[in-house]
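Heads up, there are several structures right after this.
Laboratory data are not the source of any read-out in this text; all were calculated from the coordinates shown. All of these numbers come straight from a predicted model, not from anything done at the bench. Cβ atoms are built from the backbone, for glycine too; each structure is taken alone.
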Structure 1
Amino acid sequence: MKIKKKILKNIIIQNILALFLAIYIFIVRITSSIKFENKSIPDTFWKNNKSFILAFWHSQLLTISYCWKSKKKINILASAHDDGRFGSIVGKYFKLESIPVSSSNNNFILRSIFNILKMNNYIGITPDGPRGPKETVSEGIIKIARTSKTPIIPCGFWSSKNFKLKSWDSFLVTLPFSKCFFVWHDPIYIPDNLKDSDIKKYQNILKKMIDESINKAKNKI
């Protein structure tokens, strides 16, 4: 097991595996039908060059690039560990830039995030990542939206042919020749004077919005 972990941590091996995964994601994309609901919501922000924070569950990372239609890349917050580094390699094939996050560089990362949003660019956050609990919104995304005065737009996805990995997030793997559906939700605006004691309220609202989007996507399949 230790030998296997060492092999998978090797940057050359990671790049090779990332290429194979990127090819798989591309095959799924070109063989599947992909539809959207409420795409006018992000379209308005893209056309007016207005930043927003994309929110989706960690389990839906594999296909999230399918919904991104802006010429600008989206910057995804990711773990600074090996799994996050692997995901960042894959993401570069699909207009996804990774921002490695760790407890040791918190202040630096926050400054980077605020600068990205200030320049009318986009951030993607899995509010239950990078380690869980699954489908539970952490307070970090609420605090970032509050401080930066940037709206959060939730998005949910489902596909007709898929399976879930036995991982902490029940990672969703979509199969080729699927019917895929994305549902964008209305933006959520966090008051810049929101008290820390009221953050939990918006965590619950965001969770409800993401879950609603996924359930609507399931009903469209």
Structure 2
Amino acid sequence: MNEINFFDRMGILLFWGSDSSFVDHLAYRLTDPLVWVPVFLMLFYIVLHNHGNRRERLVCIAAVCVVMALSAGVCNLIVKPLVCRVRPCNVPELREMFHVVKGYAENNYSFFSSHSANYTALATFFILMVRHRIMTAVMVCLALVNMWTRLYLGQHYLSDICVGMMWGVISGYIGWQVYKKYSHQEHQKTDSAPTGFLLQDIYLTALVFVATILFVILVR
């Protein structure tokens, strides 16, 4: 552990594991992308329901594809194979010192975190596109929860998470610029955010997010 820089050492000491089986369960379940499928479907519904014609929907979907291709592609296909940083949960010295929850240890590389990049990229795109405080809160929480799970489970160092977050913001912003350039979305007149997205859809997204968290907490 002496070979790890101070920043990452502090991240390990602060975030990796606990003595609580409940928190272990929470982190283990929440790190699984399948748990978030209801939220992803809700975001897809927002795209379909709040764009008035086929062209606008396709533009938005294409922009999201750009976002995810940048965030995941650069991370998994370029940076990780070049850096080849071993995940902390796969470092023998660290495995002896810290608890590996349910033996969960992915075998691919650590730097930088694709979870952090992908969720931050998605959050950045929807925050910029919708521009409503409720949607902002939901997307920020979605990204932060997933970053926390990666640290808690020992899948990443803190620097992996921070660099992933920065690349996610860049990827999401580029995707939003693509959307802004090619979209000619007309704003709704009533019951909508300033950008035209229906408030009922924004509130429903928040409800689905909270319901997902509660489901994971209550169903073990």
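In this comparison of 1, 2, the computed figure 15.6 for Kirkwood radius over Cα pairs in Å, for residues 86-197 alone is attributed to 2. To test your reading of the models, identify which of 1, 2 gives 59, 40, 24 for Cα extents along the principal axes in Å when calculated. That value comes from structure 2.
Between structures 1, 2, where is distance in nm of label points 7 Å out along Cα→Cβ at positions 70 and 206 highest?
Values: 1: 1.7; 2: 2.8.
Evaluating distance in nm of label points 7 Å out along Cα→Cβ at positions 70 and 206 on every structure, the highest lands on 2.
Computing relative contact order in percent (Cα under 8 Å, 6 or more apart) across structures 1, 2 gives 26 for structure 1.
When FRET efficiency 1/(1 + (r/R0)^6) of positions 110 and 126 (r between Cβ atoms, R0 = 25 Å, to 0.05) is computed for each of 1, 2, the one that comes out at 0.90 is 1. If helix-only ellipticity at 222 nm (-39500 (n - 2.57) for each DSSP H run of 4 or more, over all residues; to 500) is computed to be -13000, which of 1, 2 is the source? The structure behind it is 1.
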